[in-house]
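> Next up, some structures in structure tokens.
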Structure I
Amino acid sequence: MPQPTEPAVLTAVEGGVATLTIRNPAKRNAMTPGMWRRVPAVLEELAADPAVRALVLTGAGDTFCSGADIGALRGGPGESRGLAVAAEEALAAFPRPTLAAVRGHCVGGGCQLAAACDLRFAAEGSLFGITPAKLGIVYPASSTRRLVSLVGPATAKYLLFSGELIDAGRALRTGLVDEVHPDAELGRRVAEFARLLVSRSQLTQAAAKEFADGAGAPPDPERIAYWERRARESGEAAEGVAAFLERRPPVFTWPITGR
């Protein structure tokens, strides 16, 4: 078990919800190269666990993540940028719903990870920013496109051109976050919503995630046919209708076993 002062990416699974925690208290949870490398491996392990039905990404203490460890960039940003993109893409491709729970600073690589989640809930007082313009770094094309898809080109340009931080209220208005709560209530709300996600149909969630993430591309008839076939085979709709008519909570059992 890592010591409290060591940089680490920690995991826990309870009630179908996996929690991935960024911890580097000496540097406001900045991501070291080792932490970046760990994220895809951890996500692969969690994706293979049928007990995991949703994932929450958060930071230890009162900070989400202050970005990449700047000390690791002295030899040039290339390696760190590649590791960050790999972690971001692994998070975006995670097959269950993902939710970032944000307190404090969510900056640079931290915002990159939060944007890769399906949803983002933030505490009042949180600050968001993407700061490559302060360092002369070219922000990755894939990360830029993902940011534009969330907040639109004008806000994306504001954030990338200026490197300025915005508060949770503005992040909510621009679509960077989905809900904002008082700090004392954020944990309860995240836990409540994660439990809600766990209770819903994984079939519906998996298909919706794929279709939503590919919304900019022409519909793929093969993937549409695939999901229609899985829907027929799963029995999820029959269970949902029966539960509704019987006035009971549905019990959805369809597992994600790959695409």
Structure II
Amino acid sequence: MLSFKNGPVELAYLDKGEGEPIVLVHGFASSKEANWVHPRWVHTLTHAGRRVIALDMRGHGASTKLYEPAAYHAGAMADDVRALLDHLGIGKADVMGYSMGARVTAFLALAHPERVRSATFGGLGWHLVDGAGLPDAVAEAMEAPSLADVTDPQGRTFRAFADRTKSDLRALAACIRGSRQTLTTTEVGRIEPPVLIAIGTKDDVSGPGRELADLIPGAKLVDIPGRDHMLAVGDRVYKAAVLEFLTERP
């Protein structure tokens, strides 16, 4: 397993293929395998001639588990991605995040635009600005004794997913409570790298995409037909849109 340290946090990552680098940042309760390997994103991108780098975010997968919410500030997680670029000696890369990972990507693009060639926000729209990520009910679902004890519908969805990925539930509860930062409309308007926003038409988690796209100069929006927040991840429309977006930047 490949790993590196950013301060006290050890982060696992994969590095596959050759070509221009793209860094993949997974969503809440997921991992590099669940978000990017199993839905064949790594396969798709390496076969398109790209070097694909994906990390397990702090609290997830094989990376360090932390139990204080403050450790999961979106800015701190964005700095983990910056540190990975430094570790690999990569000056600039395309970055694609999904859901929580898209929020992290937005924070990275704002703080370090010189490191981000382009940014793709999958599964994140207006809630980057208005809405602090997933609600407390999801954190409470992580702390419930079992899935059977969870009654909130969204909480049940994410608890079932966390159980499938064999996640550290206490770390995930801390992550929910600590990673709920938003950006102002002014900050979003200052995002410099080219942006693609991709959201399922049945996604009730991300918030509307059009309102966010309208704030970012030149941002592109793609609707992923008939997909909700969970099922949009590996959709062929999403993949085709990303490949087209990436090839527009020689």
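Just so you know, all these numbers are worked out from the coordinates, no wet-lab data involved. Here the structure is a predicted model, which is why all the values come from computation and not from measurement. Cβ atoms are built from the backbone, for glycine too; each structure is taken alone.
> Of structures I, II, which gives 20 when relative contact order in percent (Cα under 8 Å, 6 or more apart) is computed from the coordinates? Show your work: numbers first, answer last.
On the way: I: 15; II: 20.
Only structure II yields this read-out.
> I have 14.7 for mean projected area of the Cα convex hull in nm², calculated from one of the structures I, II. Which structure is it?
Numbers: I: 14.7; II: 11.8.
Source structure: I.
> Out of I, II, which structure matches 1.00 when FRET efficiency 1/(1 + (r/R0)^6) of positions 86 and 142 (r between Cβ atoms, R0 = 35 Å, to 0.05) is calculated? It would help to have the intermediate numbers written out before the result.
Numbers: I: 1.00; II: 0.65.
The read-out was computed on structure I.
> -10000 is what came out when helix-only ellipticity at 222 nm (-39500 (n - 2.57) for each DSSP H run of 4 or more, over all residues; to 500) was calculated for one structure; which of I, II is it?
Values: I: -15000; II: -10000.
Here the read-out was taken from II.
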